[in-house]
Structure I
Amino acid sequence: MWSGPRNVSTAFMRSWGNREDTLVVDEPFYAYYLKATGRDHPGRDEVIAHHESDWRRVVDSLLAPVPTGIAILYQKQMSHHLLPGISRWWLDSMTHAFLIRDPRPMLASLGEKLGDFDLLATGLPQQVEIFEHVLARTGRVPPVVDSADLLARPEPMLRALCDALGVPFNSRMLWWPEGRRSTDGIWAEHWYGRVEQSTGFEAPAAEGPPAVLSAAAEAIEAECRPMYERLRAHRLRA
């Protein structure tokens, strides 16, 4: 599941992780991304020390056999972590889906966490790259879920996604126990406070005025918008 930051991706991981037949992997390339880029994210040194920072070993782990009784390996992948130095050959061994969010509220939320950031930090250019790669390699449009649709209609959207992926829907995807998970990355303390208190998908807040962005973020939003619309044109409907 290729997502950008602040796209409800951790709640989506909770949803899949609550299935008995699914093993979830949380942002497997994050340590590599931080080490390779030098980005100063919260808990950076701890993430690099605790998680695998060699992308080749990460790929090996993603291709390894899953435990007995597990039918689905759900990868919560941040698309901006897939840096150009990572080979793409292994992508052909995976089934791909995409989680998107309207850029304006996404950028507002990202700014609260990181302060300054650039276009690549949104993950949208990389999402489009991966989407086009999958489309070219398979000849099929991969499933795209808009987080606004997911929050507004969780069960219909999850059913539509499961159908598109060829896996049975499981009602356990709608609710989960609160708290942290052993599968969460060590960065959870910095990023997952809200989702740790959740037990399901939160209904979208009443629509208010558009988020106010800085001048720099406004410029990034203008670049993000056509990329978001490119993916949104293929979003699942339910």
Structure II
Amino acid sequence: MRFVETKTPAQQGCLMLHRTRQLFIRQQTSVINAIRAHMAEFGIVAPVGRKGVEQLLAVLTDTNDKRVPEVARGCIAALGAQLRMLKAQILEFDRQIMAWHRSNETSRRLDAIPGVGPALATALVASVADAKAFRSGRNFSAWIGLVPKQHSSGGKDKLGSISKQGDRYLRSLFTTGALAVIRYAKIHGTQHRPWLTALLARRPTKVAAIALANKIARMAWAMMARGERYREPVALAA
């Protein structure tokens, strides 16, 4: 049984920043989907991405475009205003998270790990009140949900897919960071990362990303529990 350590008010406040930002991102996605769906009803579609939504909203400013009735035009304009408000609020949350990151020594140390940016670093510091509550890096990774399920019997070890039984938000941040490291390695070469090179040679990219995310999580736990700074592997330092 693992007892939950009490978070400080500062940690709880930072965690609330992350949770509120994530809520607003989900709302932003919902509003964008609504705009696309409503405009598609009138046969107006646009490419996927931010510019596509801007193209749809630009239709409303064209007084000569009569494809959208006035009632529908007002509804979509309201959705556009809601979208702009959400984007501005998300940017403000990003600014506050960055300010919190700069003010916290542990978060700055974690930021040195490849694949860990200010968002993941602050989320880790805010979520983990005491890293020493975990006996090992594997226990910490299991808490996040990045370790394989055990289907072992009769002395035979059988590992399945990752458990996904931990913190979904942290798990998504770790996976996103791992994918960023893999993309960078594919562009600039993986010769300085022999472990990752061998893994990508025999496993698909997404499977390799989960394994790398597991590795990053263990490194983060070691740094938090022992108060250490990130040290590049020998292959990288050379």
Structure III
Amino acid sequence: MTGKPPISASKTPRHGVARTISKLGWGSRTQAAQWVREGRVRVNGRVARDAELPVRLGLDRIDIDGQQREPARRVALMLNKPSGLVTTVKDERGRATVYSCFADAALPWLAPVGRLDKASEGLLLFSNDPAWAARVTDPGTGPPKTYHVQIDRLPDAALLAALERGAPSNGEHLKARSARCLRTGDKNAWLEIVLDEGRNRQIRRLLEALDVSVLRLVRVAIGSLTLGALAKGRWRMLTQKEMDSL
């Protein structure tokens, strides 16, 4: 006989039950930990008391509310996020969240893939596949993110060069992969800024460090995936080809 021998149970990787539930696409780790606290999760017939209880994916049986669930189908969607919504499942301050855009939709559990701050708009991804989401958001290997940014002044070559060279902000050196002027008005202009990574409020902080104010910020593309004609507040599922491209 040829081929590799089967992996023994003792060599199967173990992960905490809450993390495993998330990896299977049934809910977030936070949700799963809450289910454990509520006594709703059983592992091999016994109630799990600890969200970090180690389990072997594919070997140990996990039941939620007395039912063993199949791994969720891996899906992702894109939303044209309106300004004024926060990127979180539930906001402790009672602010409206991006999940209000899905209020009437029958969707599986989905987590944001990256974030846009409350005042920012545009392309925001969601998925129930944590591994895919990690690849998309990885600053070293993930796709570039493209933004259209309205600023409070007319840019010159020196400002565009400074954006690409970068500037310090709160102990971090922030910079753009590229920056160019799209169009100008009498007193303000629209820039196209491309980032290799997505640090917290990166564009706003970078421009602030250069004494420039942001009037409006819209993410228009992630890699080859563009916002296109998707209306504000609307969403659509990604095709498998689109998911693979990211």
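The numbers here are math on the coordinates, done by the rules we state, and not lab data. Since we're looking at a predicted model, the values are computed, not measured. Cβ atoms are built from the backbone, for glycine too; each structure is taken alone.
Here helix-only ellipticity at 222 nm (-39500 (n - 2.57) for each DSSP H run of 4 or more, over all residues; to 500) was calculated and came to -22000; which of the structures I, II, III was it taken from? Spell out each step's value before the answer.
Numbers: I: -12500; II: -22000; III: -5000.
Value -22000 for helix-only ellipticity at 222 nm (-39500 (n - 2.57) for each DSSP H run of 4 or more, over all residues; to 500) corresponds to II out of I, II, III.
By the measure distance in nm of label points 7 Å out along Cα→Cβ at positions 165 and 189, tell me the structure among I, II, III with the highest figure. Kindly include the intermediate steps, with their values, before the conclusion.
Details: I: 3.1; II: 4.4; III: 1.6.
Evaluating distance in nm of label points 7 Å out along Cα→Cβ at positions 165 and 189 on every structure, the highest lands on II.
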